[in-house]
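What follows draws every value from the coordinates through simple rules; no lab data is involved. All values reported here derive from a predicted model rather than from experimental measurement. Cβ atoms are built from the backbone, for glycine too; each structure is taken alone.
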Structure I
Amino acid sequence: MIPALWSVLESISNTHWIVVMRDSSYGMPAVQSFHLVGLTFLLAAVFVQNLRLSSVGMLEWSLPVLERQLRPWTYGAVTMVIGSGLLMFVGTPAKYLASNPFRFKMAALLLAIVFQFVVFRRFFTADTSARRRSTNVLVAAISLTLWFSVGWAGRAIAFVP
């Protein structure tokens, strides 16, 4: 890691509030709870959108209307997950940077966010009559695979070196 960046991470990690959060009995579990609640909301919103995109459920809703309805939940959940994830990371950056599942999770998270807000969004705003259902199912499968990979990798952080 770049020495200057490591120095910044180390000084953030040793600030009063981060130390209190990391070392108290309830600080880190509370942050992890917020992280899991955010992840649950995010995966629920993504799952519902993917069900609709693949024509499995929510058929009474048009794609653009459903996306508009779930957008605040998706943005709020992403904000909650990233914010709480950053708090967990700065609590013990050396632990996370040495973890292979963490690095995989960050790569999967980056891909999932780009896919969700670039590719996936285009499928919800474009004309659906010009596409085959198999294309929609493929996009939904890629989206779900990316997002669930983020969750599974996050769980693996505690168990895999």
Structure II
Amino acid sequence: MAEAVSCPVPPEQRPLEEFQQLSTSWFFSWPVGDEPFLAKSLAISWMLILPVCLLVASGSWALKQDPPRLIVAGAVSALVLPLFLLMRQWLGWTYVMKRLLSESVDYEESGWYDGQTWEKPLSWREQDLLVARHEVRPILGRLGRAMATAAGLMLGGASLCQAL
């Protein structure tokens, strides 16, 4: 515990604390649990934006005359929101991963752009490495698979829209 006392990094800027903050945050905790929760959250975001996308797509004369293409075009365009949400989560989790894997911690003492760097002790590096490998890496894997699925659905839906 003596190491924690000598640490100049403010507690909220320590990599393990940032990991805990993301893990307990409403938005960033979607991929923390099992994949069905992530899929359910993304499906809800898709369904929430779908009516707006269908309404916008119905403004096209060509699509208004072709209801199957209208529905597919609206459904494909509604995938943009879940994809953006996934990209935002990916950015947040990769930031924490880099902080956990780093041998030093960059931090702000007063918030006035007085950046400092503190070398992590070996015990911190070992603990951070374990969290990065066994907690964050699986989260990034789930996010990567979800982004690939969303991109595949977009490409498949766009191809279907062209084929109709």
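Quick check: -22500 is what I get for helix-only ellipticity at 222 nm (-39500 (n - 2.57) for each DSSP H run of 4 or more, over all residues; to 500), calculated from one of I, II. Which structure matches? Comparing all candidates, it corresponds to II. Among candidates I, II, the computation of Rg and Dmax of the Cα atoms in Å that gave 21.3, 72 used structure II. Taking FRET efficiency 1/(1 + (r/R0)^6) of positions 10 and 114 (r between Cβ atoms, R0 = 25 Å, to 0.05) as the criterion, the top structure among I, II is II, with the largest value. Looking at structures I, II, which one was mean count of other Cβ atoms within 10 Å over residues 34-41 calculated from, given that it came out as 13.8? Label of the originating structure: II.
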